[in-house]
1. Quick check for you: by distance in nm of label points 7 Å out along Cα→Cβ at positions 22 and 182, which of P, Q is greatest?
2. Comparing P, Q, where is Cα Rg over 2.2 N^0.38 Å highest?
3. Check the numbers for mean count of other Cβ atoms within 10 Å over residues 6-13 across P, Q and tell me which is largest.
4. Check the numbers for distance in nm of label points 7 Å out along Cα→Cβ at positions 14 and 174 across P, Q and tell me which is largest.
5. Out of P, Q, which structure matches 3.8 when distance in nm of label points 7 Å out along Cα→Cβ at positions 94 and 190 is calculated?
Structure P
């Protein structure tokens with residue numbers, strides 16, 4: 001049984017954590033499978049939108065405390081030479097649209113993973129927590145990413161208490177984009193993914209990359225980078241198709257080229 005499944009249909013890739021007997025806790029093997037799935041999604045030109053979800057009643061119980069070897073990566077060399085892990089939750093550059101469909105508890109590593117998704121759709125049974133501080137250890141990647149998504153005090157509420165946050169509260173503070181009933185979760189995530197596939201995939205990626213890279217740039221540098229991306233996108237077949245479709249008053253047929 002694969003610890004992470006990958007399914008592609010109509011340009012939508014669904015990546016599913018598949019270790020329900022262990023509450024989808026992250027051990028070394030699952031981490032490797034998950035990294036491989038995100039690599040596959042990034043490199044597959046037929047995959048335009050990604051959905052991250054999980055089997056079972058728990059989205060992710062965080063790192064596996066009983067089988068944690070390799071779950072956070074191991075590196076040679078001295079501690080200051082350790083590179084950022086090139087995985088989705090730790091800095092992979094991935095500019096395709098991504099959706100997290102969260103059901104049940106989402107803990108530690110699980111929350112960090114969904115912070116790199118553009119849209120978080122959660123069931124009313126979902127909860128979110130960073131329990132590391134209750135175990136005497138700091139949260140790192142979550143502490144870097146969460147204040148970029150939420151107001152400072154709301155981020156610190158999660159990071160400094162270690163207590164679970166309800167789905168309703170997560171929606172209130174902006175961690176969750178849309179709240180649905182459990183039985184509607186997968187259908188709602190799929191429907192939104194289908195909506196996203198109606199736009200030009202390369203234009204989406206260029207737009208997301210501009211938003212991502214310019215977050216810490218000055219205005220002039222941001223505009224210059226954006227105009228460079230516009231020229232790159234202008235050379236694609238999809239731009240010509242978009243103009244033809246508009247002139248002919250029909251829906252465009254995107255090819256991702």
Structure Q
């Protein structure tokens with residue numbers, strides 16, 4: 001899909017891109033960018049175009065920044081305001097550039113921005129042969145943190161907004177045991193996109209179930225506060241929103257389900 005750019009915008013973007021001496025020629029990066037279809041807010045670019053790379057990502061950020069500045073102007077925001085404007089000579093990408101970076105990450109390796117997960121390369125979750133008895137039904141349980149973005153408002157929801165909030169993941173190993181320290185990373189990779197909490201809960205279940213090759217997985221997002229609800233709109237002071245999704249033995253065994261629900 002082609003994005004309309006004025007002549008001055010195009011020349012500026014090309015100049016900034018070529019000043020970086022990147023491996024991918026500008027014309028090739030633009031071709032890859034334009035042929036990459038738009039994709040859902042909770043999907044990942046590598047599901048659509050495996051040619052995507054850091055150079056194309058940088059070009060996208062330059063283009064999106066110019067378009068964000070147009071949004072600012074439509075909202076009567078002075079883009080020359082010292083607290084808003086950019087100055088590339090000083091390394092200042094401006095408020096528009098910072099918003100775009102927050103929504104996309106600095107590159108495909110940056111996993112620290114709100115919607116980095118849309119452009120990160122897929123995470124490899126380490127797994128090891130399960131040497132525990134097949135009759136072993138005790139779940140492995142881990143509590144982790146999560147930050148995601150509401151797909152309706154682009155406002156974050158997070159375990160970090162309340163000391164009562166957490167993500168609980170439990171699974172019963174079948175053929176494989178997962179590298180437990182990597183669970184946080186895979187949840188971050190999935191979560192840092194635009195989501196409804198219910199859909200995110202199931203997506204985490206699906207990813208862990210696929211990797212561990214078992215349906216015996218339980219996922220709970222507990223007391224998650226949404227900034228779109230408590231910082232605006234309803235200005236709610238509730239403790240948060242809880243969702244869960246589970247399968248396999250957690251569906252079949254009520255006592256097992258109630259045990260993990262206690263976390």
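1. Details: P: 2.4; Q: 2.9.
Once distance in nm of label points 7 Å out along Cα→Cβ at positions 22 and 182 is worked out for each structure, Q has the highest.
2. Numbers: P: 1.05; Q: 1.17.
That would be structure Q.
3. Comparing P, Q, the top value of mean count of other Cβ atoms within 10 Å over residues 6-13 belongs to P.
4. Details: P: 3.1; Q: 5.5.
Between P, Q, the highest calculated value is found for Q.
5. Values: P: 2.1; Q: 3.8.
Comparing all candidates, it corresponds to Q.
Any read-out appearing in this document is the output of simple, stated calculations on the displayed coordinates, not a laboratory observation. What you are looking at is a predicted structure, and each value in this text was computed from that prediction instead of being measured. Cβ atoms are built from the backbone, for glycine too; each structure is taken alone.
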